[in-house]
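What follows draws every value from the coordinates through simple rules; no lab data is involved. Here the structure is a predicted model, which is why all the values come from computation and not from measurement. Cβ atoms are built from the backbone, for glycine too; each structure is taken alone.
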Structure 1
Amino acid sequence: MASRQTPTRARRATVQPPPPPPRRLRRTRALARWTFYVIAYGAVFAVGGWLGVVTAAFPKLDDLEQRAEFRQVPGAILTSDGKTVLRRLRAPETRTYLETDQVPPLVANAVIAAEDRRFRDHFGIDPRGIARAAIADLRSRTVAEGGSTITQQLVKNTYVGPDQTLARKSREAVLAVALETRWSKDRILAAYLNTAYFGSGRYGIADAATGYFGVKVARLTPAQSALLASLLRSPEGNNPDRAPRRALVQRNLVLASMLELGTITAAQHRTAIHTPMPRPRAKPSGSSRELAPQLSDLIVGDLVERYGVRRALGGGLRVRTTIDADLQRAAKDAVHAVDAVGLDAAIVAIDPRSGELRAVAHGGDAATSAFNVAFDGHRQPGSAFKPFMLAAAYEHGYAPGTAVVSAPFSKTYPGGPFTVTNGGGYAGTTTLDRATWQSDNTVYARLQDRFGIQSAIDVATAAGITSRMDPVPALVLGALPEGTTPLELAHAYATFAAHGTRTSLVDGGGPRYVSFVTEPDTDTRYRPTTTRRQVLDPGVADLVTATLQGVVTSGTGTGAAIGRPVAGKTGTTEEYRDAWFVGYTPELVTAVWVGHVEGGISMRTENGGGPVTGGSIPASIWRTFMQRALDDVSPSEFELETPTYVTVSIDAESGLLAGPWCVGAVTAKFVAGQEPTESAGTCTEQDRPVPSLVGLTLDDARSQLTEDQFDDVVDVEERLVTNPDDAGVVVAQRPAAGTRIFRDERIVLVVGEDPFAQ
């Protein structure tokens, strides 16, 4: 026993207590302990504080439960005088509300798929969604996603507004969590759909369903539900009335999300994605009494995006537009000329000095349609596009008097053959300005061949055309893939009127139509900013203006003459589907479009039994409006730069240098320093008429022959004359003036000799 215990005691005796930890380790452990206490107690206090804040938010929920958007301070959209009201800013009194159990599951699922896929799972805010949005923002280096839940958006729409501040976002989050403790998910969703703006002046899901589709919410299809859901994110950007192509894309994205979530079947998805966009429907009858209903719709959409529904409709905002009340009335009266002939019309007027919109109106069915033809009606411009090609030619040195060829044109390009003819005949060799006055298609076909259609695209883009333009030869005749709008054409022509200077909104790119927005009880004013840039050479822009004056004085636009200097251009598209007149004075640029709001319908008989061309009804509307608009404005001339020209002999077909003895050679004017230097190549010589030289001194006659390039072919004979004043003067010539001769034939000048000379 002892022998076994002894080793044990020995081992215990040799075990030493652990050494104390180093001082640095003790400090580290103490710091970790205190850090844990701070975090733990901080978390407890944070949760307690959060619960306290949420509890404190409960009284504010009464505002939501009592539909706060109705307790409002009315605002107004005003004309530039600050007195004339375009629209009162308030929620519609006839607005239809859905109760919680009246939101169809199909609509609810579409909204959840579009806006908040975890709506049924989160507690008012969605940490996962916030993290996903943050990652997307970091990857795109922009604010691509917001991470807001439907509950947060309801709070934003009805209470806190859309200000992008930390304080506002915090209030939004607190109220969203508090609301989730009081309301069911279905009630939150119904309230959100009742308070949302859906574009085109439509508020709430019930009115949107009726306004876009003419059906009650309960009868909405998957395609219709998805389209309305897509409008929640961008009521105007995804609006089928304004942008049907984008609306189609966004609707189909929502449908794809619904299919992924299993809320529609594959068969429903296939049917829905092939459903066409709805046609624009008539606006409510009350809007027809407004001065500018479509513009007011557009401004309301801008306000909702900037301020949220509650502040836009009940926040007392006062919007001062750039619209001139008198000009707006004149525009509205002028376009009603199309009512009697069953057509539609749009008119846009811009001040080229400020780049601001002064009037916009619609006639015919377009006056009551939710579709804003003036801003969103992409129509083929026809020959109204030619001034951009004209400016490109002037940039390359052509002048109004440059010789061009009017004759059938045909050429095969990589995209296929391009054949152009004139319906009214051909002028042979003519000048560029005269070809423009008569809107000669074949001349412009040759210009794009000479300088490239991209040169016209560059000018149009610089001037203000933002619609798609493909570099194909037919573009020179106005064949744009999707057309352009009256607003774009007016804005681009304003660049010509402003000597090549374009004034545009920094954000939107078009003309400014809102001067400022005033918020109630504050000095805060929001002013849309504009930029003013010299985008075309002033001399080029002024040459365009000088040329377009002839369209009105002696060309296709004589119907627009108003007894003062006017520059303008007509446009008539294939099969007379669209007709334009775009013209300007130094004070005002106005574009007029006439056609059918549906688009693509011929107008062969509406002009007194004949076709509607740009020089007919559009020019007449333009004249009626401008006479009234400028009634109190004294006529003024265009202040234009006049370049220096040189005269050279060119081949009219190619525009290259050619001697006067070459077949097809003509005398042409060019801007000095930009005349052609390349030769047209081989020359087939021709005979030419001898100029009239009788009555000139011998020196002047030689100079004239040299100028006409009859060089080294002169013989001189003297003849006694009875009148001393004829001494030294050419009294006869052989061949006679006008006789056609070839290069090597001699010209004899008979010069008078003074009989009394010693």
Structure 2
Amino acid sequence: MKSSKLLTILLLLTFPSVYAHLGSIVGRVIDKKNKQPIVGASITIAGFDRGATTDATGYFQINNLNPATYKIEVSYIGYRTEIQSVSIKQDESSIVEFSLTDTEISLSEVKVSATNPRHQQVISSLDIRTRTINNSQEVLRIVPGLVIGQHAGGGKAEQIFLRGFDIDHGTDIQLTVDGMPINMVSHAHGQGYADAHFIIPELIEGVDFKKGLYDADKGNFSTAGWANFKTKTTLDQSFVKAEIGQFNTYRLVSGVNLLKNEKNNAYLAGEYNYSDSYFEAPQNFNRINLLGKIHSHLNKNTTLTLSASTFWSKWNHSGQIPERAVADGTIGFFGSIDPTEGGETSRTNFNAEFLTLNKRNHVWKNQFFYSNYNFTLFSNFTFFLEDPINGDQIRQKEGRNLWGYNSNYSIAHGIGNKQATFNVGLNYRHDITRNSELSYTKNRTELLEAIKLGNVNEANLGLYADETVQISPKLSATVGLRFDYFNNQYLDKLQNNSLLKANASIVSPKLNFYYTHNPNLQLYLTSGKGFHSNDTRVVVEKRGLDILPAAYGSDLGTIWKPFTKLVINASYWYLWMNQEFVYVGDAGVVEPSGQSVRSGFDVSIRYQLAKRLFFDIDANWAKPRAVGEAEGQNFLPLAVNFTSIGGLTLKNENGWSGSLRYRYVGDRPANEDNSVVAKGYFVSDALINYSKNRYSVELSIQNIFNTKWKETQFNTLSRLKNEVNPVEEIHFTPGTPFNARLSFMVKF
């Protein structure tokens, strides 16, 4: 009842005001070369403290303008600024279109303004092309402070660390691609499991991301932040790319334009990847990706985008190995204890997006998505601890159908002479799994004991509204409200097909302020409430468990340009959580949980040393602690305390480009009293590329100094076959040694 009243009040407060005899500007900003909309372009009226930012369709609107002629300036980093004179008549909307020409990137184009505050950060396709990236998941390393670790030969989703979290595979970061969810709720391996390997890296146009839980349109899993991969709507040119690397690594990827004109675009792309990897036991890693996409302008103001993709991967892996086995020479640093570990997964997706600008100049976005997903994983973390004869290999398996609908209705309007934008939206997603399984097995083929087996049926409905208002020439604010409802059902096939049910709801308010002192300095204060959902199998059995544990957070930060080509972004952040995650998918058990608090400081520096040479550094400190535990006993295992990434990047569309980069992760506690430490690492990568006309050659090297490092680490109790007593110590997966890849691309 309270949530509905709050939503009603928000709608009433933000309903557009009407002022007679005033006019408005409705504009669209597109890329001159490919005719696609530019999202996030900055629009300002020269001599006035009025402005806007282009939306998902490339449109903007500025209302309540006195009849006159105005100079409208449009800018976006990587494009030439364009200025047009627009005449405004009373009671009319003036329509204008800007076609921007791309140019060399310059940090002088970065602008801070109260009229169009940045609500997210962007990773561009050029950023991706100048980094050593093997797959789409590694693009996330560009997010300041985000660390990933692979411990299954490249086939399983990476482990993620961000803002003092060990996020596992996605419990506290919401990942999407073109608005379609990547995270899997109530997954066989772990809650929020997010495998983005079905995205072909060359087709990523960019990634929008934001740290924190401050956006009303972001729901489940977005406690530490969110990221949305955006795939290309159209290919500039068709291409074929071949790669060859160490450790018997091969990759072939191609994208072909099937149709390309001003109204319709269609392309088909595919990827094949094989590698034995650097482990002593060959990984026999195989991956296949296919994607088809159609983008059509049904009329001047309406577009339809359809995409279909399918993905399959199969691999062996060496798993986590105990330090003692390496120390005594039982196995090598890249060896394995159980060589039968591995897995297979697939995902097929359909995505439809309908965007329209109606006669009232309101933007309405509708999206329908469907995924069919399958997953099988064989692991052995404890070796012979539970079963001294057969070993402790487990099988995690599921089949899943996932579908949903997203809708957002956006109204640009004015409150007096103040610019405002109102958004209202709906998110719905429904997951149904078949035979979600956790079992003990032997040699992948023999079933020893079933621990969990059943079907999950989980539905989530989310409603949200937010309003952004330019309160004064220097101050803007966004107020938002979100309501989520979950319905959880579990058919337990090991308990006489008993059907267990649970449901819950949560209201999440948001409040953000942006104060622009001058064009070179902006301060912001963002705050909000969010949540992550718990696993269905847990919430239907543990009635005292919070189904939707809440999180409360805030950022106090600044965007500062002390010099034309130097940008500094710094923030202090705080996050309190009502409950840490409790379901352990590898054991099918519930572990003790409790409240936690995290705080930290993020600093990002971007400096343009020369016309095409850039320097960047990110440093991120975090202090994660359990609430209610004694000092010294309140560490959160594996939560990262300090990370830093940085380097030099030479950016050229043609000619030479490349980068020399490092990533650093500090030591971190592996248990609650910090008596066991997961050692940090410092690894450097390099990339050099030469492009001319339709050809490019690229050499990328991971770990250029051949550092011996541990990519993932766990404090685990295990027993080897010849041991009488179990031992608790660090178990790890080694990081890649010196690893070079050479690629050649042809565009046509």
(message) Given a value of 0.90 for FRET efficiency 1/(1 + (r/R0)^6) of positions 376 and 472 (r between Cβ atoms, R0 = 35 Å, to 0.05), calculated from one of 1, 2, which structure does it belong to?
(response) 1
(message) When distance in nm of label points 7 Å out along Cα→Cβ at positions 176 and 328 is computed for each of 1, 2, which one produces 5.2?
(response) 2
(message) With Rg and Dmax of the Cα atoms in Å, for residues 152-447 alone coming out at 22.2, 78, pick the structure among 1, 2 it was computed from.
(response) 2
(message) So if we calculate mean count of other Cβ atoms within 10 Å over residues 296-303 for every structure here (1, 2), which label has the highest result?
(response) 1
(request) Identify which of structures 1, 2 gives the largest calculated value of FRET efficiency 1/(1 + (r/R0)^6) of positions 560 and 664 (r between Cβ atoms, R0 = 35 Å, to 0.05). (result) 2
(request) Match the computed value 31.5 of Kirkwood radius over Cα pairs in Å to one of the structures 1, 2, and report its label. (result) 1
(request) Please state which of the structures 1, 2 yields -1000 when helix-only ellipticity at 222 nm (-39500 (n - 2.57) for each DSSP H run of 4 or more, over all residues; to 500) is computed from it. (result) 2
